[in-house]
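Below, each structure is written out as structure tokens.
No value in this document is a laboratory result; all are computed from the given coordinates. The structure displayed is predicted, hence computed values, not measured ones. Cβ atoms are built from the backbone, for glycine too; each structure is taken alone.
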Structure P
Amino acid sequence: MRFQPSRELGRTGHLATTLGIGDLADRAMPLAACVATLQRALDAGLNVVDTAPNYEDGFSEQVVGAALHGRRDGVLLIDKIDHLQQPVAPQLDGSLQRLGLDHVDLLVFHACSTLADLDALTAPGGGFDQLAAEVRRGRTRFRGISSHHPDVLLRALALGVCDVVMFPIGPFVDRRYETEVLPRARAAGVGTVCFKTFGAGKLLGDTEGYQRPLAQRPRGKLSSGGAEVEAAVLPRLSVDECVRYTLTIDPDVALLGLSFPNEQDAAFAAARVFVPMTPAELATTRERAAHAIAGKGRIWWNPDSTGR
């Protein structure tokens, strides 16, 4: 076991590992292979697992449920309510059936990224009241939101409705997540589980996000074994740089895409040798990330000026 729990996740009482496990399923792979990959991360000691119904249309939940069979203790399982305007209970029914479990640990409203969505969820009888009912029923222990908007997160924290908030932290995210949301959550004793360390893969490769190739990708020529092969020419960051940045900013849990053994090994290696960045290194990494992500499609996790 390479990782040991090191920090309490907000006020949940769960002592969490620095890295969490996300991006758990690929329908192009057999179920058994996906389960083995998740169990490999659990064997390394990681104890926060994230899933959602719309990840591979329920396949992610099936993978998680199978991987946690017989080893549920000590693992904090996060699941989500994808349809914010629909009743919570039937959606949770479906998730628990796919997981093969009777409860999850943290249930969050998925991509709650407008103030109108949050207002509806916090209205009397709305989603958060329904989540409170599920807590009383024992089908979840904690509640929260994942969001792609700092204003929504700040409002949720002010209202005191969340045990945990999930939001982007990484070399290319809106700085308010880092400078306003994270400190406010800490001050309120709310747990922080953060994603987008790799910018949906855009910082590491030539993709529009999550391994979707760019429609038009500039390429050059590289000599290999006497033959010329195509080589990507767009700028990139390394796994180590991205992980080091997020760990320096220091959320409770950095939720990484760890769906293949090579991805796990690269992230584990970066975490093992982690040394915090200096302010100058953080600034330089942000500048390089801006170059690496340019031209790679919409940055959906950063609000634009019309979304506030």
Structure Q
Amino acid sequence: MSAKVIGRFAPTPSGFLHPGNLLCAILAYLSVRARGGQCLLRIEDLDKARCPRTLVTQCLSDLDFLGFRWDGPILYQSERTAQYERAFRHLQDLGQVYPCFCSRAQLHVSQAPNRGDTLYIYPGTCRFLAPAEVEARMLLKAPAYRLRVPDQSITVTDRIQGSFTTNLAENPGDFIVRRADHVYAYHLAVVVDDAESGVTEVVRGCDILSATPCQIFLQQLLGLPTPEYAHIPLLVDANGTRLAKRSQAISLSSLSRRFSREEIIGTLAFAAGLIPEVQPCTLEALIPHFDLTRVPRTDLRLPTRFLTDSSGS
């Protein structure tokens, strides 16, 4: 008998859930349920200032409204600092991390963004600082800590996007594992959490695909298993604009005032290619016929009627 499939949905509650978040939740949930597996819920609230409790509560309420039923207790990253600290100390013992005093402004001046928000190819500015220089700078500023990456290519074999390879030294370069304010970075937290929870499959947005080699490298350093990955295409509006929190995409709270739960699920299932036409349905009804191979690689367009009210909630 094969090992049980364990998946997870891991939202960051820094804003209201929007259709892109919900589609990811639906596909992650169906992928494991269709194989008799378990689906966990993890709240990625590492940065508590950006993820206030009110948004966490709204996130949980929205997921409950759609009919998600999670296996096991909900995991909150804000409560797991000790686990991340242990992993960080192990990386220190391996000589893999070093203090970095560079500011975002300095990196922005030095080169253009690599992708997305404020991510850059780190030029290695602080990698070779002499111990005396590090000590002097620490008197003036608390450092972040970066992971030393080798000149090594890592390949992700993705269930949707196919093969993706990147050289860590070229993209993104040495990356942060602990911020200057002692908040642990996403890459470190996510590999620790996935391993401890026994996650065997990760279904998430393809905007994270280019970061996956960093996580695989961390898994190798920490002796953690690597799950299967499936990066779903992004959900866009009629103009091809990605639905995201920063673009004030329509929230589930707003949608639920105009559409039933079944209508919302059915519309998203149609957008992902799971059903041939828009029709009301439940998560449970989608499970028996779910096939991840139906999901295309390219961006998915949300029906216009979902975007007539862009005011959010």
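Can you spot which of P, Q the value 21 was calculated from, given it is relative contact order in percent (Cα under 8 Å, 6 or more apart)?
Clearly, the read-out refers to Q.
If semi-axes √(5λ) of the Cα gyration tensor in Å is computed to be 31, 23, 19, which of P, Q is the source?
Structure of origin is P.
Can you tell which of P, Q yields 14.2 when mean count of other Cβ atoms within 10 Å over residues 49-56 is derived from it?
It must be structure Q, since only it matches.
One of P, Q was used to compute distance in nm of label points 7 Å out along Cα→Cβ at positions 209 and 257, and the result was 1.1. Which label is that?
Here the read-out was taken from P.
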